[in-house]
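Since every read-out is calculated from the coordinates, none of them should be taken as a lab result. A quick note: this is a predicted structure, and the numbers were derived from the prediction, not measured.
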Structure P
Amino acid sequence: MTPEQIVEAASAVFAQTGARSVDPAYVMASDIPLELSGEAVRARLCVFTDHRGNEMVMRPDLTLPVAGMEAERLASGQNGPEAYTYAARAFRLPASPDDSMEFTQVGFERFGRASTPDEDADAFALVQAAVAACGIPDWRMVMGDLAVFPAFVDALGLHRVTASLLKRAFRQEGGVAELLAGAPSAPEVELAHDLVGAAPEAAAFQFLNALRERDIPMIGTRSVAEIIEGLQAKAAAADAGGVPEEARKALAALAGVNCSAGQTADALSDIAKAHGLGAVEPVIERIARRVDAIIAAVPRVADAGKFRSGFGRRFTYYDGFVFEIFAGALSERQPIAAGGRYDGLIAGLSGGRAKASGIGGVVRPDRVIRARESVA
């Protein structure tokens, strides 16, 4: 199949649902993806300054601009569910050397429909049907649920600041492991306390000066403000008593969940029972219903699907079910299709003026072609 045929095949699957075809604005204010897409995307944005001096970005995906359209529609007083589909260009600095900075996403976004396990399963099945239409019969998938970790943290009954720190750390690669490894050092706590109450500019100056004095380089993609916020939160959690040993054991067990799709509910239930966390059972039951519905719709998931407890955390606007589909010799940084639920995104984009559930999925035709070639 040619690239054009792959785009056409995937588009036809999504168009059959009756979704409205759109091609939203190519450019958006940089604060939208910076605040909503997480650290993993920050270093990959195509950033520029417009003629007024405002920092702008090329759209890094289609979900954000399409959700922005829906937020405006709802905020203007229009009501009711809506669905969109697209075959349009997105722009991100490559995650892998053989990826392109400019690429096509073929996908759909649904808003205002019931946020249920059956709806999640339907969205996944739709993406899988598009993958099949592109000539990929042999695939594998990984799924997660970004509501699981917060639910376990809440069930542990930790101090508010400690619980908040853990939830924030979950969104950072290796953040929870670092936090559970031990309490912050005395210099860290002292510096964090010194920064409390300081104006942002003064806090940044003091923090950078402390790094220079200790000959510590700035590395990674987090801003100074984000690092200071995390440092202050870590010190506050230490002041509140830190993470108790029993909670550390429960969260370490949760972090290790990496199982076949059909074993997901049992794996999570075993941890909950072992640590007396009955409050998480409703979340586990929801996941069990979703997995059953997905396997009923796409039986191959029983053999080709996995669940990972930490999967999907790098994209912060997702807040529930997430999945990626892989094929051929492409790495796990190169899914050929992906999707997930983002029920809080519309409220975030509209400043609370509108609310609606959201779920969507995309296919990457460029990666489909490479996956097909790798097994030819």
Structure Q
Amino acid sequence: MNSIIHLIIRILIGLLVVVILCIAGLGIYVSHYKNPANKRLTEAGIAEKTAVVGQVAFNYAEGPDNGPALLLLHAQTLDWFTYHEVLPALSEKFHVFAVDYPGHGKTTYPANYVMSANQIGSDLAAFIEKIIGEPAFVTGNSSGGLLSVWLASQRPDLVRALVLEDPPLFSSEYAELSHTVADKLFSASEKAIQNPTFNGNFLDYWIENGTAFFKRYAGSFSQPILHWAITLYRNANPGDPLEIAFLPATVQEMLRGLDTYDPRFGAAFHTGSWNEGFDHASALAKIQCPTLLVQANFEIMADGTLDGAMNEEMAKRAVSLIPDCTYLKVDSGHVTNLEIPDQFIKIVDSFFLGEE
């Protein structure tokens, strides 16, 4: 009997050692992970830069001068790196500029900077004038799409043509916003900046206060695992952009973006101040350049909440208001440049350069 007990103990000890070694190995992998896209971007000649324009120090990625200027504006909570799947190919035919606009990435600005379409749009216009130096093709995803609309409507001299990548037209305006899934993020953003214990990092706040979200969408176990992985990576790579392995690409990019996200940006949507002086319908009607509106998948939930950027009626209304507009529906999630990169590249090449 004793020999059987001793055998069981040896087996359990062996299993424990294996588990410890696996955890240690996973820890080393997580802490030393580097997204292979970094190497591809470098090989394509795409470099990260900083340029001071007015009160903003823009962080952006620029490629070789291989064609007309192309400005890319990422989705809210992300940064320029979300375009890593498409930048190398696009840089072969364009002079690409992927910009972290205020509230995101490494771009910096004064503490009292106004988070609004008018302020950010004006500063992006100044970026085009000072850094790009010529009218550009512009494509923007989500909130980046809204800023693209601002640029084309308010500074038509700077925009040659537009590809609007699933922008939340009308749905992100104050009256309609409360009926969208996105407002949960915006509401959490406002709560964060009003919380006296908020440490300035929205990702930390989101993980700590998102128990219900994690339990519903990823399982209760995911919360401590994610916290462990983030802490491990930060300790091993202080000051570097957050790159967490073993996660889907869209989740990786969201975590990277949330780590530098200024919740004042989202809070401005929740309160309505982001769109102050920027009426979507009026702006769309002012666009004179050729425009392609790309709509991704959306869902109307059982309670009527919109899970997506636009419903069908909103997209149709936008197309009807833009004088020269083409519509394209794609089978993709919200960040199409990351989820269907090959198709996105073809869309951009075809619309801006007339290539089939």
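Source structure of the calculated read-out (mean projected area of the Cα convex hull in nm², 20.2) within P, Q: P.
When relative contact order in percent (Cα under 8 Å, 6 or more apart) is worked out for each of P, Q, structure P gives the greatest result.
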